[in-house]
Structure 1
Amino acid sequence: MTTTTITTTAPARTHTVVDSPYGPLTLVATDGVLSGLYMSGQRHRPAEEAFGERVAAEEGPFPEVVRQLAAYFARERTAFDLPLRLEGTAFQRSVWDQLVRIPYGQTWSYGELAARLGRPNASRAVGLANGRNPISIIVPCHRVIGASGSMTGYGGGVERKVRLLAFESGAVPAAPAAEPLF
């Protein structure tokens, strides 16, 4: 008789918390790759226990994430170049893939995003997937608005969405370069 042992290893998760002009940001890495960027009070934010061990922002993949976020908030960067681990359904991942294609300082409607996916009647499903985006700011779900231009829901709160869009449009100043953001 043969005995088979199946071993499943949970992915190794670590996290850090950094300050930003939009409040504390929790950065989560799974097996050394960024898998989460959550704002305080964010809807669909996992429980703290799911983030793994807390480490310094100078450890693991976090220094480069922090550097690119600081450059973004200083208006020195308009796009991110980071390995990401986006965990979700195939449809959610297809929506998130489109989010990174929305140019800095621009917005798309949920309907436009659905049409770009080849599913013009799926704007509601697009909205639900958008709300589940685990890596806010870097995967810019804040750039999706209602068809009328309305600031419909945002996992980080509509006020933050408005502030992020105003920041990207140049309507508000960049964070002072002399003050470290993180």
Structure 2
Amino acid sequence: MIDTSGHHIVYGTLDDYLTGATLPDTDDERVRQALARRLVEQLGYVREELEPRLTIDTRYNSIAVQTLIELTVRVDGRRLFIVRYGPGSLVTRETAAVAAARVLDPDYRIPYAVVTNGRDAELLETARGRVLATGLDCIPDRRQAGELARQGEFAPYADPGLRDKALRILNVFDREICCAGARCEPAAGT
């Protein structure tokens, strides 16, 4: 039976493609699973190079927000790019994706970010936040990722003021407000 009592329709459960964990089966989760499957089966990554569901916690003005990073891709032992998914416009997701890539790893700024709505995508460089390429084919395959890793700058992002600014961006951009006006509660298991 389909659960329609919350903000998201839950069809039941599904097994995570990368970890095997049981997750709520929602339309958004189906897109996330298809992205992971695409990275492995079509783009040539091995599962161990993909880190699913990493989070960044922020709290400003008594508002706690947990930012979800759908996938983080490691190449040669370093995080090369993150993948952020959200339905709708990609442009509205760019700023938060760049901010997340700048602060997710405490040792360096992750050089690239991908934003996608499942039908389209943008590849961003995170030093200046520029769009490098568009379309689902802009998601680097494993060979391209090796080249990007050699070209990428894994510079520390240690300036406290810049880190704070990026965290504040995440706190504002990733705060979920349901269409009913309340805060969305994550489904069990997410």
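Values quoted throughout were computed directly from the atomic coordinates according to the rules given, and no laboratory measurement underlies them. Just so it is clear, the structure is predicted and the values come from calculations on it, not from any experiment. Cβ atoms are built from the backbone, for glycine too; each structure is taken alone.
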ask   = So semi-axes √(5λ) of the Cα gyration tensor in Å, computed for just one structure, reads 26, 22, 14; which one of 1, 2 is that?
value = 2
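Here distance in nm of label points 7 Å out along Cα→Cβ at positions 42 and 66 was calculated and came to 3.0; which of the structures 1, 2 was it taken from? Intermediate values should be presented prior to the final figure.
On the way: 1: 1.8; 2: 3.0.
The value was obtained from structure 2.
Figure out for me which of the structures 1, 2 the number 12.2 belongs to, where mean count of other Cβ atoms within 10 Å over residues 58-65 was derived from the coordinates. Before the final figure, lay out each step's value.
Working: 1: 17.0; 2: 12.2.
It was calculated from structure 2.
For relative contact order in percent (Cα under 8 Å, 6 or more apart), find whichever of 1, 2 sits highest and give me its label.
Numbers: 1: 22; 2: 19.
When relative contact order in percent (Cα under 8 Å, 6 or more apart) is calculated for 1, 2, structure 1 comes out on top.
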key: Read-out FRET efficiency 1/(1 + (r/R0)^6) of positions 10 and 122 (r between Cβ atoms, R0 = 30 Å, to 0.05), computed value 0.55, structure in 1, 2   = 2
Among 1, 2, which structure scores highest (criterion: distance in nm of label points 7 Å out along Cα→Cβ at positions 34 and 114) = 1
